[in-house]
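Some structures to go through are shown next.
None of the figures in this text is laboratory data; all of them are computed from the coordinates on show. Because the structure is a prediction, the values reported are computed rather than measured. Cβ atoms are built from the backbone, for glycine too; each structure is taken alone.
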Structure P
Amino acid sequence: MDPQPIRLVIFDCDGVLVDSEGIALEVLVEALAEKSISLTTGEAADRFLGRSLGSLTDVVRSEFGVEIDPPFLAGMREVLYARFRAELKPLPGVAAVIDGLKATDVDCCVASSSQRERIELSLSVTGLLPRLAPHIFSATMVKNGKPAPDLFLHAAAAMGVAPESCLVIEDSPAGISAARAAGMKVVAFTGGSHTHHASYGQALALLEPDAQFDAMENLLHFVLGVRRPEDLTDA
């Protein structure tokens, strides 16, 4: 790892802060079935994980020759939000990690491919919104979503931190690629319920993130180790 101190941790939202990707993939597969597109959740993850709705419509059009119109997306979003309100949980240890980072003067923000409305709903129902607002950035704020670097660069600029002083926490190949393209350090978080697909692990390994872990509490030690090795103890 580059010894450059970490001043900003940029969290993806879905699959990193909240355990939403499994729910979202199920809703997506069910919705696409209505368009006569048959995919498993693993196949859907390979195509769409970490990408924006704009990418979804492009892939469905190019691969299956099916147009996804606004009413269809609105209906899918309504089902998804209802399930979020009923089922969504934060990833274990996230709240404590955010508090721990702030206690060591490391800033935090969220940069997600989702619309801001969805991000705020996810963080609200899981109790995380007060810890992260107003530093929430959506792919709708930039021209190109992940795997382009635009969103992460926008978030860093808004937070007043140089890319080389940022650490991105991502669960998707698209997000890891975006962080790499932005010139940022990146760790792969694999603690979400959607990470059991074999092709998922293979895709992450090929991208060679700076580190990989499945327990969120490890992040605090990782960042402290980058910033101030003398602060780490054997406890």
Structure Q
Amino acid sequence: MIRAVIVDVDDTLCLTQAASFALENEVLAEMSRPPIPRALHLATWGEPLLDAMPKRSPGIDLNRFSALYQSVLERYIADGLLDVIPPENLLALDEFVLTGREVFLLTSRTEDEVRHMLAPDHVLAERVSGIYHAGNTRFRKPDPRAFDEFLATTGLAPDQCVYVGDSPGDALAAGGAGMHFVGCLQSGVRKPADFDHRHVDAFIDAFPDIVDAVHRLEQGSLSTSDR
């Protein structure tokens, strides 16, 4: 039985690439720096923000960017422009909880970037058993050790867990940790070919499809057409 479903945040639980692109360019405008080309943002999407920004905006002052970014981030969240989780995605999480599975989040975001999701009144509070982020893990995806704290804390075996994410780095981390992996293609940023030579149990076109994918994974009924 799959006992834990671990979910990536960006472009998996909620679609965030377009909003993040706008947010980061707004911060750069406040810093009087040129905007990030969309192609460059897409090419570096999935990397931790402060690792990606020197590529997206060479020579950037990361300390100043971080200070400005946090205030703009808070406004985007308050205005419903970022991290809006669709009702159908919440229903998928509810289905896992009702069938005796635990749901966790694992993201490369910093603690400040997920702080709102940790609030006791957030929609995830009664659905998610734990959130693993850059503040409470030592390693970042695609390093398989990104799951070290999760496995140590829960005591689960890797093959009892499935990770659902949107990037080849997500697949590399999960596969290296011995976990099942389902690739979510809903954002349109990635195609199955982007995951070549990485362990993928199945692809889904939309996040709610993860419920059926996990059921079929347990039943051993995934076919090559799912990969």
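Which structure, out of P, Q, was helix-only ellipticity at 222 nm (-39500 (n - 2.57) for each DSSP H run of 4 or more, over all residues; to 500) calculated from, if the result is -14500? Going through each structure in turn, the value belongs to P. Of the structures labelled P, Q, which one yields 12.4, 34 when Rg and Dmax of the Cα atoms in Å, for residues 96-167 alone is computed from its coordinates? Matching structure: P.
If relative contact order in percent (Cα under 8 Å, 6 or more apart) is calculated from each of P, Q, which structure is the one that comes out at 28? Comparing all candidates, it corresponds to P.
Here distance in nm of label points 7 Å out along Cα→Cβ at positions 88 and 184 was calculated and came to 1.3; which of the structures P, Q was it taken from? Can you show the working numbers first?
Numbers: P: 2.0; Q: 1.3.
Clearly, the read-out refers to Q.
So Kirkwood radius over Cα pairs in Å, for residues 128-175 alone, computed for just one structure, reads 11.7; which one of P, Q is that? Working through the options, I get structure P.
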